[in-house]
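Each in structure tokens, the structures are laid out below.
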Structure I
Amino acid sequence: MRSDCPLNYALELFGDKWSLLIIRDMVFFNKRYYHEFLLSEEKISTNVLANRLLTLEKNGFVKKEKSLDHKQKIIYSLTEKGIDLVPIIIEIGLWSDKYGDHIPPHKKDFILKEIRVNKTNGIQTLKKELHTAHNVQKNTDKHSD
């Protein structure tokens, strides 16, 4: 780590654009397979995707397993640590919604519309759904909310 600043710690673990976009795709678009991430409109390259997935796994944000349907395919799932990024991603989205005048309205409302009504309940509901979808048992230790 470059410093012991908490913000620096977070940025070094997940602060690059590709890592956050991969997590966004898992949270909001239910992408779980390598080839699905390649289809995102941002057009991540294969070498960057492989590197970011490895880094996200190494840092405990995602886990990978062999798919039950296809033993040769790998399925990526969020961990508790990855799911705990949801409020951060939503805040970034809300900030972009406020200041991103060039963003078309249909892009702004892809999920934030519901969150704006009741942010706390919306975030909690989304996190609960992700726990179920990614088969994550909710931790009750100091790292949980």
Structure II
Amino acid sequence: MEKMVILYATLTGHSKKIAEAIGKALKVKVTKVSARPVFTDVDLLFIVGGIYGGKSLPGLLAFVRTLDAAGVKRAVLVTSSAREQNQDSVRKILKEKGIEVLDEFNCPGSFLFLRFGHPDEADLQQAVDFAVKIAGEASKGAGQKR
């Protein structure tokens, strides 16, 4: 079985909410970036983070810079934003580290009145469905490589 970890960084609580929904569905522990976890032999790392003012959180970026391909093989990005924006900075750092990014899911967040009420239950379910699908595909792919 693949070793999966879910990591999140948040200011608003949206990313925590998304990470916990995914963690519950995958039966995987959820860890906050500020806990400064050390990862070894992680096959699949879900990184859940928001976009604030067009950028990823500095704490998330700093943490991602500490990762290496020996400890984390592949990553999946789950992004919460009021506008459809991706975690391009996180993706770039992971690529530089030699960590493959399998995919990214953008979950609606809210800011003031923009997309107010998101992420809602339907958004969380879409994030969970995405994560379950990716985890299943990753497990199949890893099984074929062995």
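Can you spot which of I, II the value 23 was calculated from, given it is relative contact order in percent (Cα under 8 Å, 6 or more apart)? Among I, II, the structure yielding 23 for relative contact order in percent (Cα under 8 Å, 6 or more apart) is II. helix-only ellipticity at 222 nm (-39500 (n - 2.57) for each DSSP H run of 4 or more, over all residues; to 500) was computed and gave -16000; which structure, I, II, did it come from? This value belongs to structure I. The maximum of percent of Cα pairs over 26 Å apart over structures I, II, that is, the highest value, falls on I. Name the one structure among I, II that distance in nm of label points 7 Å out along Cα→Cβ at positions 3 and 27 of 2.5 was derived from. Traced to structure I.
Identify which of structures I, II gives the largest calculated value of FRET efficiency 1/(1 + (r/R0)^6) of positions 51 and 99 (r between Cβ atoms, R0 = 25 Å, to 0.05).
Working: I: 0.25; II: 0.80.
That would be structure II.
Which structure, out of I, II, was distance in nm of label points 7 Å out along Cα→Cβ at positions 35 and 67 derived from, given a value of 0.7? Show your work: numbers first, answer last.
Working: I: 0.7; II: 1.6.
Of the structures listed, the value fits I.
Here, each number is a calculation from the coordinates, and none is a lab measurement. In this text the structure is predicted, and so the values were computed from the model without any measurement. Cβ atoms are built from the backbone, for glycine too; each structure is taken alone.
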